[in-house]
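Trainee: Heads up, there are several structures right after this.
None of the figures in this text is laboratory data; all of them are computed from the coordinates on show. Keep in mind the model is a prediction, meaning the values are calculated, not measured. Cβ atoms are built from the backbone, for glycine too; each structure is taken alone.
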Structure 1
Amino acid sequence: MKVTVASYIAEYIGAFFFILAIFASGGNPLIIGAALALVIFLVASISGGHVNPAVSLAMYMDGTLKPMDLFSYVFAQLLGGVSAFYAYKMVKA
């Protein structure tokens, strides 16, 4: 898989919507699972559908990701998660 800027953006957006779904669902595991499945389905063809730093680390250890791509994926995922937190906080308040 070729990693491009679109891959990083897809990971950001995927992590954003997944974390936002976790906050908005109130912890409902069915909704969380459905959200994860949907996000992976939508971004898998662009970025591989990692959406989780642990998955990206596993892909790096497997040799699928280069060190710089690992850093960029994890950064995008964490930024997406933090953005989702603040978006939820603004909407909820």
Structure 2
Amino acid sequence: MWAVVVEVDNREEDPEEGRRGLREELAPAMRQLPGFVSGTFMTAHERGLGIGVVILETRDGAEQLAMGFVPGAAVRPRVWVTRTEVLEVAATA
């Protein structure tokens, strides 16, 4: 399995709007991806930080997803990607 880790700057986003977007838009869209295993989306609006971790079955799938989250790109109004990583999942608990 492979993980896509995306870090965003969400300091300018309304916190409630951001949480709603994660629950109602992003999470359902990620569940539709081929090879989707799991996704966790975390936020600390008070620090302007959001982190998403999406687990996919294949490296190719993870790399394809990561290409859509280029640092500097806006993923939502007032939310920008600051870092994207593709990592092998070595263990889960």
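Trainee: A value of -28000 was computed for helix-only ellipticity at 222 nm (-39500 (n - 2.57) for each DSSP H run of 4 or more, over all residues; to 500); which of 1, 2 is the source structure?
Mentor: Numbers: 1: -28000; 2: -5000.
Considering all the candidates, the number was obtained from 1.
Trainee: Kindly point out which one of 1, 2 the value 0.95 was derived from, the read-out being FRET efficiency 1/(1 + (r/R0)^6) of positions 28 and 68 (r between Cβ atoms, R0 = 25 Å, to 0.05).
Mentor: On the way: 1: 0.10; 2: 0.95.
Value 0.95 for FRET efficiency 1/(1 + (r/R0)^6) of positions 28 and 68 (r between Cβ atoms, R0 = 25 Å, to 0.05) corresponds to 2 out of 1, 2.
Trainee: Which of the displayed structures (1, 2) returns the greatest value of relative contact order in percent (Cα under 8 Å, 6 or more apart) on calculation?
Mentor: Values: 1: 42; 2: 45.
The structure with the largest value is 2.
Trainee: Could you figure out which one of 1, 2 the value -0.48, -0.88, -0.96 for log10 I(q)/I(0) by the Debye sum over Cα atoms at q = 0.18, 0.27, 0.29 Å⁻¹, for residues 4-51 alone was computed from?
Mentor: 1
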